[in-house]
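Chemist: Just below sit the structures, each encoded as structure tokens.
Here, each number is a calculation from the coordinates, and none is a lab measurement. Everything quoted here is computed from the prediction, not taken from an experiment. Cβ atoms are built from the backbone, for glycine too; each structure is taken alone.
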Structure P
Amino acid sequence: MPGSITKGEKGILKLKDRLIVSIDVSNKQEIISLCSSIKNSVSTFKIGLEVIYSCGLDIIKSIKSFGYDVMLDAKLHDIPNTVSRAISAITAMGVSKVTVHASGGREMICAAAEAVTTKAEELKIFPPMIFAVTVLTSLDDGDLKEAGFKDGFRDSVLKLAKLAQFGGAGALVCSPNEAGLIKKELGPGLIIATPGIRLPENSINDQKRINTPYNAIKNGADYIIAGRPVTQNSKPYEAVKTIINDIEKALALSF
């Protein structure tokens, strides 16, 4: 599938690959400082709407200049043709990962997967992995009911995960608490990245479905995404080391 990782490729993921640091600051100089202070102890930075609208997409080049990969959290959600054209342009930017909303539907995801493959072949580059976002970690059962969902978040996440897999997305974004369910129901080949990561001393903020790095990996996550536990720490490099140590401990129990 476009953007998927084979079982063999998963086996060679380094510890630094498994932690994706989410940049949740809106000042370019802060981003540059963060890139420097983390000292390439991770492979990938995630940028989302705050960074895109504050700094512009040229920030991708700045981050990559430090040797990092970029996950563009675009959360594309539109008609298939629009998403196809947008993700084709994103592919040309050289990002390694990009997000779409699974709720955009199978046809939209199919169009995205096809566009990524076509553009990457045209440019002779490796295509970015497509991560389909299931249910945001800031939502719980009450929020979904208010929005008109008939199912709770566990069933909703699983349905959206199946839809995304069928549409050609090789990877998913879900909370740390649903990773095990998805792996059990859909198999180990589907890649999972989990935001909603908190260390015991961290505040919950606006997240509702959260867990620790250790539990996220133990539950089946391949990647974990951490923002504020790193970026709001006075010593971000130390925070990264703490999280990676937790990942290593969890992986040791998995093999």
Structure Q
Amino acid sequence: MITDPWFYVFAIPATVMIGLSKSGFAGGIALIAVPLMALGVPPFQAAGILLPILIAMDVIGLVAYRGDFDRRCLAILLPAAAVGIFIGWLTAAVVSEAMVRLTVGLIAAAFTLDYWLGLRPAKAAGEPDRTAGSLWGAVAGFTSFVSHAGSAPLQMFLLPLRLSPTRYAGTSVIFFASVNALKIIPYFALGNLSARNLMTSAALVPFAALAMFAGIRLIRVIAPEPFYRLTYFLVFVVALKLIWDGGWALAG
């Protein structure tokens, strides 16, 4: 287990962000977790430490939101996500992570600006579109595998459906639980799940769990309108972070 106290100065806030995001309350804020933890350890090691924490939070989320999810959305999203993960595995050696982050960031920023500025007429919530769901599901699976940036593409499909906050959160939890489970074998093959990293993950899990329980509580009491206003805002913040990270890496 890592014993350097400075590592935990960055790792504990990162795991709290993981917990809040996995509850479905704070949208894609978990995206900041890997860069934040990478201030204490190399990014590759940070991703390896965080994956078991993500999976542990998935288990809590599956229990908390059991029965409260949208089966129609998952039936569209999950097969597409599996295809996206497979493409990510095939192209991992040649695809630029920076370009993926920049592209996803620009799309997510345009998505939120379109919503805020009303550039197109608003559509009433209704049946999920299979074509759109397959597209964003595949993109979410691919970007989650390549750069841990799957939340923004998923939200671009789910948010316009205006699901209830708990149904939105439950659908997100099941989607990423499935995606993270599919990532275990390739992460293990890459040596990212060493005994030292797993012991460090175990020490951090309680912080993520406490944050996740707090987020679940907030999801159950918050009204839909403020929930969606906050979520769109967080998507925009995540988009700016992706644009910054991708643009800076490409410029360098």
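Chemist: Assuming -25500 is helix-only ellipticity at 222 nm (-39500 (n - 2.57) for each DSSP H run of 4 or more, over all residues; to 500) as calculated from a single structure, say which of P, Q it is.
Modeler: The structure behind it is Q.
Chemist: Of structures P, Q, which gives 0.93 when Rg/Rh (Cα atoms, Kirkwood Rh), for residues 149-188 alone is computed from the coordinates?
Modeler: P
Chemist: Follow-up. Among the shown structures P, Q, from which was the value 39 of relative contact order in percent (Cα under 8 Å, 6 or more apart) calculated?
Modeler: Comparing all candidates, it corresponds to Q.
Chemist: Another question about this same structure. With mean count of other Cβ atoms within 10 Å over residues 53-60 as the yardstick, tell me which of P, Q scores highest.
Modeler: Q
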